[in-house]
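Trainee: Next up, some structures in structure tokens.
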Structure P
Amino acid sequence: MEWFKENLSISTSGKGLYPFTGMIAQKVNLWLIHEGMCFLFLPHTSASLLIAENADPSAKLDIETYFERLVGEGQPWMTHTLEGKDDSSSHIRSALTVTDLSIPIEDGHLALGTWQGIYLFEHRSHRQNRRVLLRCMKFE
């Protein structure tokens, strides 16, 4: 068993889903992992990770719209607004999703379904630089 690790940097330009499956796949390929596990962790409280459909852009748009309607920013009942009107809503969105993912690696590829992609889900309205901790375990 062998461990590989990298800290990925993803810049965002505001709320939305940012695909980064390719970044991870490149590392798995570079590290020559044929069989193993990929672990992702996002050390932020106002963004999250998501596996979602990556073929039809309307699926991405529907997810973004749903969360905007579910937890819109600047609600009158929100008290946590120290960093702006998106402060409380971004933390609530993050709490409703996840900040870690585990994905098997089989035959040298991430074992994602045909239409699955990995996304950073930014919940802040303004530009952010996010860090994703990538850890892979090689079984061979």
Structure Q
Amino acid sequence: MKLFLVLCSGILFGLGLSISEMVNPTVVLNFLDVFGQWDPSLIFVMGGALLTVAIGFRWIFIRQKPLFSEKFHLPTAKDIDKNLVVGSAIFGIGWGLAGYCPGPVIAGLAYLQFEPILFCFAMFIGFKISQLVKNK
């Protein structure tokens, strides 16, 4: 049952990204192009996500524990350190250059286009490089 709900959540998330066209990097790049072909649709997607989270978190945390775990697994780190700042900057630069971020690009794999496949390949290489640098 747990894996079925995870699958359903992933499908719902992917459908939402596809319907809102967040799997299309042009939409993201046009949002960032304030002085060109600006497309404000990303604001509505982000607003819908924030509204869903604001309502959902209040409803979920009424429970003592999640349905399929013994406790909630929430981040405990509150420090803003070098790794967070550098990682955020790299993510933002990559997002601005490519128009992709991990969630939409994974949903975009369903279209079997070359760019999302290449992006995922580069993303996993970046993960590996990050592990190597962190372990040194």
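Here, each number is a calculation from the coordinates, and none is a lab measurement. All of these numbers come straight from a predicted model, not from anything done at the bench. Cβ atoms are built from the backbone, for glycine too; each structure is taken alone.
Trainee: Upon calculation of relative contact order in percent (Cα under 8 Å, 6 or more apart) from the atomic coordinates, which of the structures P, Q produces 55?
Mentor: Of the structures listed, the value fits P.
Trainee: Using distance in nm of label points 7 Å out along Cα→Cβ at positions 36 and 60 as the calculated read-out, with 3.6 as its value, let me know the right label among P, Q.
Mentor: Q
Trainee: Here's a follow-up. Going by distance in nm of label points 7 Å out along Cα→Cβ at positions 12 and 124, which of structures P, Q comes out largest?
Mentor: When distance in nm of label points 7 Å out along Cα→Cβ at positions 12 and 124 is calculated for P, Q, structure Q comes out on top.
Trainee: Who wins on distance in nm of label points 7 Å out along Cα→Cβ at positions 52 and 84 among P, Q, i.e. which is largest?
Mentor: Q
Trainee: Could you figure out which one of P, Q the value 12.4, 38 for Rg and Dmax of the Cα atoms in Å, for residues 44-99 alone was computed from?
Mentor: P
Trainee: Which of P, Q yields -22000 for helix-only ellipticity at 222 nm (-39500 (n - 2.57) for each DSSP H run of 4 or more, over all residues; to 500), as computed?
Mentor: Q
Trainee: Which structure, out of P, Q, was distance in nm of label points 7 Å out along Cα→Cβ at positions 68 and 92 calculated from, if the result is 3.5?
Mentor: Answer for the origin of the read-out: Q.
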